[in-house]
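**Student:** Pasting the structures here.
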Structure I
Amino acid sequence: MKEHPQVKFRTMAPADIPGVLAVERASFSTPWTRQAFYNELVHNQFATYILAVTNDGIIGYGGMWLIMDEAHITNIAVHPDWRGQGIGESMFDYLMALAHLSGAEKMTLEVRVSNEIAQNLYRKKGFQATGIRPRYYTDNQEDALIMWAELGGEDDEEMLGAGH
């Protein structure tokens, strides 16, 4: 995991939603709504969301559902101004470690079939493509690639406690 001294990770709270929406709108063609994030944080007992923050505010976020021994990434985004610095990868590592320490043995996600950059990151982290969800994305009916990985890093606790 790359170290970013100016970036810290913390749990998302409802008061963070305006900052998260700015990242969401800059990152996705069909962004989630304020209500969708609120429902995830307040009403979904399976949901866990984290933030990447600097002194400038929220620069990224990631979320997952923890159900039994599986973690499902719901979304992950880094503001375009902060991309290319390894922050998304560090946030992804953090989510994987958090999921494993919370009892998950496997993790899954969907990614656009056209998103080669994200797919390359996920493969680097041990994910393998296992199927396709046809017309998964509502904005353009693009298919989603389903990917899975086994979890279990020996340094998970160290990573979560390393000043983040």
Structure II
Amino acid sequence: MSKTEKKSENTLTHFNQQGEAHMVDIGNKDITKRVAVTEGRIFMKAETLQHILEGNNKKGDVLGIARIAGIMGAKKTPDLIPLCHPLSLTHVDISLETQQEPPAVYCKTEVATSGKTGVEMEALNATQVALLTIYDMCKAVDKGMVIDGVRLLKKTGGKSGTWEADA
């Protein structure tokens, strides 16, 4: 494909014409504000949720530590996902809310940058790391916790504009 041909929406961009993995060239893309919002949950026993709410976990403040871990996860994404570009993030917000029925912690993450490529991977990674941290901190009392529903809710910016998940 020549540089002047437009790639279709269904083209996998991380492969060259020979089918080899490569890092996408973003050198000619415009710098725009880019935002991604993701969500996910970790389901657990009611007793595990009670430990979190009471703050009596031996490892410390579960939700506070998970929030910091998620922020760190966003910042470390290119170290974990081989073809991600290192980005200068301008904002990471992680909201963790407990729910009683079924017992779970809901995580919503928003990541932003002004750059040439999106922050979807950073937001997804932040959500996963926050939820994995909750698992790590509570696994002594509940090894059966389940992380579920991690997904992109919305992305804005760039040439493709805004995308939102179906409800």
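**Student:** With semi-axes √(5λ) of the Cα gyration tensor in Å coming out at 21, 20, 16, pick the structure among I, II it was computed from.
**Tutor:** The structure behind it is I.
**Student:** Output the label of whichever structure in I, II has the greatest value of distance in nm of label points 7 Å out along Cα→Cβ at positions 60 and 76.
**Tutor:** II
**Student:** Of the structures labelled I, II, which one yields 40, 23, 19 when Cα extents along the principal axes in Å, for residues 52-115 alone is computed from its coordinates?
**Tutor:** Of the structures listed, the value fits II.
**Student:** Further question: Of the structures I, II, report the one carrying the highest value of distance in nm of label points 7 Å out along Cα→Cβ at positions 44 and 132.
**Tutor:** Between I, II, the highest calculated value is found for I.
**Student:** If you don't mind, there's one more thing I want to ask. Can you tell which of I, II yields 0.7 when distance in nm of label points 7 Å out along Cα→Cβ at positions 92 and 124 is derived from it?
**Tutor:** I
**Student:** When relative contact order in percent (Cα under 8 Å, 6 or more apart) is computed for each of I, II, which one produces 34?
**Tutor:** Value 34 for relative contact order in percent (Cα under 8 Å, 6 or more apart) corresponds to II out of I, II.
A short reminder: the numbers here are calculations on the coordinates, not readings from a lab. Everything numeric in this text was worked out from a predicted model, so none of it was measured. Cβ atoms are built from the backbone, for glycine too; each structure is taken alone.
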